[in-house]
Structure I
Amino acid sequence: MDTNTSLYRPPAPYPSREGAGDFDGVETNLLRHLPEELYKSDIVDISTPDKPNFLINDPELLSVIFEDKPEIFVKSDGMIELLRPLLGDHPLVTSNNRCVDQRAMIKPIGSTHTQQVNFGHIQSSINHFESFCEEIQNENRVIDLSHLLRRLNADIAYRMLFSIELPKSVFDDINTHARDFETRISQLIRETAEKGVAWQLPKVPQQAVYSAQQLRYLVSMLIDGNIQSNHFSHNSFLHKFLVARSPETNIPFTRKQLVDHVTTILNSQELAAAVLMWALFVLSQCPDCRQKIREEVCRVAGHGDIQFEHLSRLRYTRNVFREVLRLYPPIPHLTRKTNRAIKLGRLDLPEGAQITISPWIIHRHQQYWFNPDRFDPERFIKKDHHIIMKSFLPFGRGLRMCTGASSAILQGTLILARLVSQFDIEVLNPDKVEPEGVLFLEPLRPVVCKVTRIKHI
């Protein structure tokens, strides 16, 4: 057992020693108000007078919710209604039988063959991105690290969808509408929590609905333009969506469902960019870890390009990415509700009871992880009894687990290996960096940095 307590503690609010799990009436950053009790208990009653609500951390109960009884623990309406204007009826925000059908239809995009084909797209995006980073260096520019990585990940998604590079003007439009929607929804959640009705989310503001409509209209036009040009390959996501058929009815995606899926893929790159931002930030503060990645890349790939077959051997780099996912899960809180009365462990839950699952809390739980607040990529190598992999759920679990989970790990490992082995990223405001968990887990303030190409001897 490693008793090292000198490991780096990345930015995170310390648990509050006041309160007993009441989320209502908090201000600004919910993560600052999470009581210490939540990081120690298996089950916490956080009910309000009008709604039974339980925070569940117990790994065995999580298995029941996600894997054994997903048809009973369905997605809660509150967050679904907030995201529906943007994502429509995508399986991420629905729980009905059609959700299961659609997941079966999109399963091929996560296959190993598709990952191998898209590996070339990711490499091309990184090549283009590295040239952009050199421009930034030559101009001695200071840049927002999150924005920088959103551009990279949006280009990767666009190439996988349509087999072509993402035009800057299209990125600017996508980014503008997506960020406006997310900013307005996050502000709505903050204001609701400050009023003391955190679980009674109001209707989506009209301005947010308008931003979502603008983004979906843009996606619709992109789909039409690419279909008309017919330049996308048979391995592109767009082609796979167009030829997909329901295993039950042999019916293809409707036009709306097609827009749902493409919009979700483009928007999900916001989450991928956020994880990479945290990874590069942490590595900027941990020179020893940075050097281990560089040595591993050199040992595995030499001074040539990283190939697809190299990725399985980049174990330390992959574990760095997994450890960042543990410390900074892109979606910090999930909710479910019971569609009928059921016994869960020692709880007798009525129909309509809300279940809150917080990857942020579970990943830092003091019973399930050793040195939970410390950055330790090697914890995934040791596999000692302090690590319960059932308590690692950055992509959810079970029936509704993110279909792109394996692709996200592959993509994140490759990007980290490429960027860390080629660039130094100097964060200029490390003392100001703080995570905020509202809609997604993002930095409370921009992370400003300078980028410098490494001179290899």
Structure II
Amino acid sequence: MKLNRSNFSEFKKYPEKIVQFGEGNFLRAFVDWQVDKMNKLADFNAGVVIVQPLEQGLVNMLNEQDGLYTLYLQGLKEGKAVKEHSVIDCVTRGLNPYSEYEEYLKLAENPEMEIVISNTTEAGIAFDENDKLGDTCQNSYPGKLTAFLYRRFKTFNGDKSKGMLIIPCELIDRNGEKLKATILKFAEVWNLEKEFADWINEANTFCCTLVDRIVPGYPRDTIDEVHAELGYEDSLVDVGEQFHLWVIEGPEWIKDVLPFEKAGVNIQVVKDVTPYRTRKVRILNGAHTALVPVAYLYGLDTVGHSVEDEVIGRYLKDLVYDEIIPTLDLPVDELKYFAGAVLERFLNPFVNHYLMSIALNSMPKFETRDLPSLLEYTKRKGQLPKKLVFSLAALIEFYKGKRGEEDIKLADGEDVLALYKELWSKFDGSDASYRNIVETVLGYEKNWKMNLNNVEGLTDAVTENLIKIDKLGMKEAVKSVM
């Protein structure tokens, strides 16, 4: 038995108010789940039309199931391992604009349409000079959206009350601003009337956002067990973690449009998304990157086992609470709550998150995720953060490419790998040789965008830690900074 409206007793048809570009696992486990919650708990009464951004996709499969699919949420919830599932029924239909272009544009003629949501990958918000307004379907997402908005502008004669709330979820900084700028560029290149550009600026609200939920997606390895548990077949089963956060930069009236507080979903409408983005990058991503070389050389293989370990778990918690949080400007209680949620997510018993899967491009990751905390801590405290400095030394040791007798499969830019290969191949075991490696790595401005040897005391501290790690091993060396 296949999941569809005929065998889902709670099926309800909602008025179409949201156009969503993207039918992938993330949007279905994140945005559509929240819309579903707001429909059921806060009388949002909003249906979602999903537009397939690429010519090949899942909308036919989605339509075969009448927009229905099962979402599993699994992870720690209030300290307990929880696995729960529900059927999401807010999706009214899916459209492929490459074969249904006029039907797609007709969405713009619906006076009840209020919101545009998208997740078309980081490369999705880009100008494509080959897109034309007269195309049967534009290639780029901004091209498609410009055509949609232009049809709406013409249909309602520039009525400013018919503008849209546009909330992109692509994982790029200032995503709303970049999407708006790209649409205005299309308007200019397509020689559309000035009044349309004015309508874009004055009637539409483009929001910058931050989204956060880990979504493993379709459980391919266990789908037979899932179907047996459900009692029906579902080609679009989706799996996500319990934690979710959606930060939307925009005006206060968004709270009246999206009844998230009443539904109990974690949406925050803020004046500036930047500190929240910084918080996520520094705490969540920064903790991952700082953890990898220390925990892996200690002999651990997964994030969960690392957090559970008495020594490495404490190392990570102290690094986050004592060295990263003091560099951030949001309220301390809020930062500690977020950090606690991050560490709880790291312990998700349903996910084996391997350290080596995070190790890709660790050098540039350290530069963007951990170096800002290291430098800001030094600036504010007048001293170096011991654990972040130790992690940097561990990173240099990690790029030696050995864990005991085991080879480490290093993955980074060719220039980075070549740099380390040359440095460690010439290493002779002397203190001067350790220092040469550290000075060369810290002076590699292509990666750091600066010469880190100019940070007072950093070269000495990293060298000292590297010697301890290399000579004593990680299990002994880490004790020196605990």
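Please treat every number below as a calculation from the coordinates, not as lab data. All of these numbers come straight from a predicted model, not from anything done at the bench. Cβ atoms are built from the backbone, for glycine too; each structure is taken alone.
Which one of I, II has helix-only ellipticity at 222 nm (-39500 (n - 2.57) for each DSSP H run of 4 or more, over all residues; to 500), as calculated from the coordinates, equal to -15500? The value was obtained from structure I. When FRET efficiency 1/(1 + (r/R0)^6) of positions 333 and 397 (r between Cβ atoms, R0 = 25 Å, to 0.05) is calculated for each of I, II, the greatest value falls to I.
Calculating percent of Cα pairs over 41 Å apart for structures I, II picks out II as the one with the greatest value. Once distance in nm of label points 7 Å out along Cα→Cβ at positions 29 and 165 is computed for every structure in I, II, the highest value turns out to be that of I.
When relative contact order in percent (Cα under 8 Å, 6 or more apart) is computed for each of I, II, the one that comes out at 25 is I.
When Rg and Dmax of the Cα atoms in Å, for residues 125-276 alone is computed for each of I, II, which one produces 19.2, 58? This figure was derived from II.
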